[in-house]
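Each value in this text was obtained by applying a stated rule to the coordinates, not by laboratory testing. As the structure is a computational prediction, the values presented were derived from the model and not from experiment. Cβ atoms are built from the backbone, for glycine too; each structure is taken alone.
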Structure P
Amino acid sequence: MPASGYSLRATVVESLTKIKRPDVPLRVVLRNTAAVVLPLGIGLASGHTEIGLGVAAGALDTMFSDQPGPYRQRMWQLILASLAAGLASLCGFLIGDQLLPMLIATAAFGFFGGLLVVFGVDIARVGMTSMILLVVTAASPTSLLGAISGALLIFSGGLLLTLFSVAAWPLQRYRPERHALAGVYRGLSSLARQQAHDDADIPALTDAMTGLQHTLLGRHHARGRAMEAFGVLLELAERIRLELTAMAELRANPTIHTMFRNDAARVLAAIADALELGDSPLQAERALQTLQASENALLGDGGGADGLATHIHALSGQLAAAVRNANWAGSRGELRADAAETPLPAALRSNSALATLRANLTPQSVAFRHAVRSAVCLSAALLAAHQLKLEHGYWIPMTAAIVLRPDFAATFNFGLLRVVGTVLGLILTTALLHFMPHEPYGQLALMGVLCMAFRYLATAHYGIAVAALTGTVVIFLSFVGVNSSDAVLDRVINTALGSGMALLAYVLWPTWERGRARAALANMLAAYANYLRALSRPDQADAHREARTAARTARTNAQASLDRMRAEPATPTELMDLANALFTNGNRLARTAMTLEALVGDHDTVPEQAEINSFVEHVAAALHATADALREHRTTQALPDLRALQRSLSTLLSMAENKQTADLLGRISDRLVDNVNTLAHIVDRAQQKTLTAA
């Protein structure tokens, strides 16, 4: 898709043809499918098919809450999803035949389910699950006893899936943490192989490190001596990334630079392998010995590698510490570490759930607008199905609940792929059932295959996954007595109507990303300014880490905002150009700041420390002012003369005894001024264009 324009045809083609690499492990696919198929199989064999169907339905509906992460976090999410599924089912069974109570219930579940997006994708799935089960179970109203029994069966299905998901906890207690760390160290290995960083950085590594913070230090993380080792590895990963960034920015002595980065890449890859397998890092130790031999041979005399030697020595020490801690993290005995567990940075700590919800109860909140859209759309879809007296009409509100998302691009893509996938799934399943024997266990086996395909492909291509899911549901309903071929056209029509209503709801009351992109970019620049301000206080290492992590998170949020805005129709070209320019130059600033942190961290003292601190503080203030101007749609005003300050600092540095370090600081300060002045120029230029056009 063009960077600065929107094409409906290109969007449709990309949605239909873009296939990502599946990222669901086979063990997850198998355990999720087993939680669905086994209860139904046991029910068929024992003559209690309805019980098996209820448990299988609960497992199928909570399947997507089985996401990667620490066992505690995974269990908490699955139990929450099971409770929501049980409560929604109870309401649906009880009041499904009463229109007014059902409209009130759909509005309530739609609103609060939609509001859960403030807690992230995983918790938002819980809200979607509850909305789906409410409208599906409403199609089969029953007595109080029947409603309680049905809800308990669905809740039990969620608990069964939870049991399967955390069954390996006693045997592989720290596997999720090890795998998260392995992913980061593998990303660092790829970074080390790069001789220079491009403007796009490595988004996958950035996202992995942000996710690792929550995995190791989030609300539901494990505790104990093992976690101390993991905390050390996390901090070492941050330091290693700083050193690799600083080395690339220096552009010094390419022969030594290339040789050492390649050696470091091998060490990092071997650490990742050891963490992933839970083994002792013997291969990493051998690679480290090779690196240290090269270090001694090339730099043993402390000779000048154009400022590179300091970073090489620092990186060598950090790699040695990482290998040592990887050995502790992979052992099966008690794991020990040199440092205490690091707390989650303040910028990433979540407040109470109620406080978060209260803060979003405003029309200016994206989550609030999505919640209102969900409530109105779900109720309208239910009312339309009831008034039109459509067969299998519950597919309309069910589809609307699945398709409607907080942003336009996701709503459009999910709606399109939902319709296409449903049609393909119905045709495929009808054909398969027509040619295979009408034997329950054969159909159950086919349902298991389709369920596995759905779980495996859901993140790769939603349309193909929906085709498999549609087949799963068709076979599932056949056990209830619904003929698979009777309702094909009904389901296609109802799915198309539900998708259309979801898209219409978004268009009628949109939250276009173009209205929020400036704020996301301003937050990114402000986070970079806070990072620089923290670096102006070199004695506060914890503040450096917190500010760096917060800056990385703000960058990720800005990237997501740009991606959403690029996928929206009618985004002004000028705004897209502004966003791209700010993001690209913001990346350059971030790398310069990381180079400064690495240099300061590798020296006990640096020349003219007080003057450098003052200079960085002025740079941070100028960047804050630029962020404010961007947020307030105005030009920057009365910024400090950074270039004059940099020239004065360079004069002082030229008289320092440590010429090598002083020269590095001079170059870094020059790049900082250029970075911030460029950002201010971009903001001013965009504002002047806006005023001229007006």
Structure Q
Amino acid sequence: MNAGPPVSDRERTQFSIEGMSCAACAARIESALKDLPGVEAAYVNFATASSLVRHTSQLDASAIVQIVTQLGYQVHDNADKQSIQESHEAALKRRATPALLIAAFAMITMFIQFPASRWILASLSTFSVWWAGWSFHRSARVQIAQRALAMDTLVSLGTIAAWGWSMVVLISDANQNLHFGGATSIIGFVLLGKWWEARAMRASGDSLRALANMAPKWANLRDGTAISAQDLVVGMEFIVAPGERVATDGEVIEGLSSVDASQSTGESTPIEVAPGSEVAGGALNGDGALVVKVTAVGEDTELARVARLVEEAQATQAPIQRLADKVAAKFVPFVLGVAFGTFVIRWLLGHGINDALIAAVAVLVVSCPCAFGLATPLAVLVGTGRAAELGVVVAGAHVLDSSRAVDTVVFDKTGTITDGRPSIIEANVPSNQEVLFSLAGTLESRSGHPLSRAFDSFRDVDAEVKNFISHPGKGITGLVNEIEFRVGKAELFDKVPPELVLANSEGTLIYLGRGATAEGVVLVGDQIRPTSAEAIQLLRNLKLHVILLSGDRHSIAQQVGQVIGIEDVVAEVLPEEKQTHISTLQSEGRCVAMVGDGVNDTPALAAADLGIALQSGTDVARNVADITVMTDDPRAVADGIALSRRTLTTVKTNLAWAFSYNLVALPLALTGTLSPTQAAVAMALSSFLVVINSMRLRKFSSLHNPVP
């Protein structure tokens, strides 16, 4: 049982569920979990065979497991999902193969009769119905006992009715048609459809498993000792040879190289690293040798965090799926009523018991809501898995609806459009420059603002910082070795001497001072990312309006906007004003996506309809975002929105097909036009089409790096 760490008094419990046959099963389990005292949210996903429950710490996970077990399902640790899926797929194949062979033999006997063929078929049909199809009967018994009918009930009743009536006819030697072929075909083709589903779900999880297992199993410590990656602890130092993958997250302390993180983050260009650079586990080292100091291990690594986020997203439900689940839960009792009505009406109209029974069986089989139940969760499963491969982590299935509706994208400037690596371009410090820069570097080390990195090289690691205060939109203050110091805009100081001017104006002015009077000014510049202009064009190709929102001066923001092609530029805004601007756009009827990376962007990210954070951003920014881009390339924002839209389109196509299939097939079964065998084939094909349509999402190509 995997229970996440408590968040205040809340916890998350995630586990795998074995035995669900359709979306109605998932809806029934989810409803029971939500009724448990202490459960705040529960999601049960039929496609991933998993559950995510958020609850108070007072509710023990064993109570959650007990509820699921009482409903007739098996609960497994979430870490066992792969083995469960593989075992389930193998079992379905093992049962489907003889069932399909028997169904083929039954079809042959429809045209070729030989002595004892009826009795041979009866024996084979008995084996197929009661061995290959035993899982349906077992589930149906539990469902009927709990008055919670699902797909297995339809399959079980249909096959038992066809097989039982045929046995009565055979034993009584009545001159009527036998329907062993219908019973065996139902079992065979339903198992075939479920086997297709299981293969698709396992294949969709391959990308996530590959991501989680990307880091190597062994690492070489600095002294040459080989150690299991699981035994690494924070603070250890290990060597990454040229061409090797980084064992776990760490900081480079020696060496120069480039690392390729394309398989884990989607970053297409190798990143140059040097002492002080951070590297993630699983990244592929280039030509240089590196010595890396461990900063995170196990579940705390970036790869583990991404895998966990993707898995949680796949466990949640899109709003459109909730509607589908409600329909599926009501559909089975409705079908049973229609099937019974079909039998009674056709019998009263003089069609005979044999004809009436076969029409009722066809109704039961053709109406199995397999395709309807798979339509949404399988598409979400494949779409979120493909997004992870492209370096885009989606926080939940609800993001699909938000991405579809977004018509405006607002970009923060620093760290998103620009590279977030500022440097001091010019300085005017009349006296004590070395002292002031040291004080500034030490105080800025406490700040999470991207511009603070311009002072990194001046930091005094031995200095003591007290009373640190961040003044959003203005700067920071504090005591450095008991010296009051301020770093920020002119508004942070009571007095700015007139001689503190700079000739260059293309950058951000930052004033420094010991106390209320500024003693110096520096100009900090930030380079525009080389891919920013292309990112804006890709978003425009998606018919999105783009706005640049910045706390910088108008002249700087306008210049950046001109370079990258954004005409709508809003500058000199405080963090709370960014949130207000987002709210204003929403009040005008716009659906807004906000792209940011810093602490100061957090209110706007939370207020937006769709929050998008870059990997280079702060933890708090990523925690509130709906989408996290695992690179610093803003072009991936367009990939995330486009793939989310494509996934939702696939969901709608699946649902439209599933609904149309039932709309056409059910009347044919009611009128006796569709035999049970044909109904079984049609039902299996409907699931197959949904699977194939969903799997097409795996071929989605990055907008800026399309695969031919």
Structure R
Amino acid sequence: MIAKELLNPRSIVVCGASSDIHKPGGKALKNLLESNFKGTVYAVNPKETEVQGIKCYTKVDDLPQVDCAILCIAAKFCSQTVDVLTQQKGTKGFIIISAGFSEENAEGAAIEKHIVDSINAVGGSLIGPNCTGFLNTNYAGCFDTPIPTLDPHGVDFITGSGATAVFIKEYGMTNGLTFNSVWAVGNSAQLGIEDVLEHLDETFDPEKSSRVIMLYMEKVGDPQRLLKHSRSLINKGCHIAAIKSGGSAAGSRAASSHTGALATNDAAVDALFRKAGIVRCQNRQELTTVCGVFMYPEIKGKRCAVITHAGGPAVMLTDVLSNGGMEVPSLKEHPASPALLEKLFAGSSVGNPIDFLATGTAEQLGYIIDAVENDYTDIDFSVVIFGSPGLFSNREVYALLDEKMKTCKKPIFPVLPSIINVKDEIQEFIDRGRINFPEECVLGNAICKVYNTPKPQPENVEQPAIDVARIRKTVDRCKDGYMEIADYNELLDAAGISRKKSVEVSKVEDALAFAKEVGCSKDVPLVMKVVGPLHKSDVGGVTLGVKDLATVEEEFNRLIVIPETYAVEMYPMLDGTDVYIGAIRDPKFGHQIFFGLGGIFIEVLKDVQSALAPISAAEAKEALTKLRGYKILQGVRGQEAVNLDLYADQIARVSALVQAAPEIAEMDLNPLLGNPRYVTAVDARIRLEK
């Protein structure tokens, strides 16, 4: 629980306060004095008696009791200052702006730990160190500007980077985004992003709490807590958008399997955000635009009316929406269109985009919006694009737009692009509590992201029934490393994962005996593969379509002498489309399941989806539709379709297997052959790491 002395203090001291507002201590005091804070403000500076009109104490020992402290002093002095405040002054709220702690060296890390221990001992709460500060509707405890418009229904912004937060705030504020709180957690020595999310979740009030949360993250410290509280908040009616930066570098793990090569930290973050229902953004513009979309009524369907007086932006927006899975349906033949067209100037179009020309009036815009609201029942929301060449004021148009947005049930998103020509009119529109989206394609992309981000996956996922006792018995007796064929086959069978029936032979006599047993012929051709080498095809270690005993003997003798080979695997050939399932364990994220097109295509196309375990068959089946090669799974050009219900069930069984056997560090089923009758694994690798 975050201390009330941090959230709503009765008194605040700025340690390192200054009259020089170009210093952090001076700017922090100035921001505090100019904020909504109604309590008592103290200042400490050994060289001053008064700063910015406030009595200044020479040392913290001389202070009266104080709830909250903002420290803008050298790191080496922070430890003693915190000790005095916690032990003598009853201080429980701390914002340490100072740098020079764990981010710098071991000595700084030791000071930071001492500070956290001292604050924890009194049940206090710490923002920072090495941060720009904290602000909410009660006070501004930060040294940076600008200070945004604070509104209880504005955005709760949690950030791991103070400087980035400044730029995000600036862009958002320019377009009318308001904020309820800004938490710049810095080093997250005590309170990190997950802790703040937990606080927002546990204190959520459907009447008073903000419904929009914005995150900027450079690391995910505790994925399971992030998932838990994000899912809970979204299920309570909140919306969350986040940037997780630093995702382009591949993970440090050795890529000893296809799954290992795919399993970057960024892929895990994607899977986590999808499971939680978080809209992932890639830059400041996208993040603030998505949060702006959240501030408007929720879009209930994908059909949009584009209302414009300028053709080019409308066409570009239509392209973005259509490419993003939304629809801009034609209204040309709609029964209501002729009556609407009569109210517009000659040359206007109501085909969608609804273009009422550069000379269009506020009155005509009203007619169009009313038609979209009342007559065009197959439209779910609209985007109004209205700028100006600078020849006249747009005040009347924007006033009407504001009024229609108050009365219409269908969401209306304003694109007011003339940020210079009619900047005063746009500012008046924003001052009415509106958010402007100055670039139509950025808005269109944000709408697509919001609409297409899935709802949070349920916390309790229904998994297929598997033989856990048999799985545990097998895993417990096996050593670390890649499992032998017989051992991993035991796991697959216990989990109900369909596999080809094979033998592993090291003598030519045994190879011939198996071929006779299964009736090797042109009707029952065999596959022969080396056992040992990692990439069998690369070393010529796979032979398909073996149809007679002579070829069995010839191929066995060739395969067994390939370097690193200690046996030959044999089984009757199967047919179907190559698909793939893999799993890998991450120390923080747990097991991640990958699935998509398999065989050699996984190396070339990397057309896979991923999800964090546990994953249900229903979730897997929905994710399969997102594959670029989904139509291949459905069957093309005479090729049989893959049974998607069976494929999704196999994915869920892999998820259940790794939940039962968390010692599985890496797992590849590649390929599985899929057709309408079966989805069966023909090659597998499982590595244990206990």
Legend entry - Which of P, Q, R leads on distance in nm of label points 7 Å out along Cα→Cβ at positions 574 and 630, largest value: Q
Legend entry - Entry that produces 4.4 once distance in nm of label points 7 Å out along Cα→Cβ at positions 358 and 678 is calculated, selected from P, Q, R: P
Inset, instruction - For the read-out helix-only ellipticity at 222 nm (-39500 (n - 2.57) for each DSSP H run of 4 or more, over all residues; to 500), a value of -26000 was computed from one structure; give its label from P, Q, R. - result: P
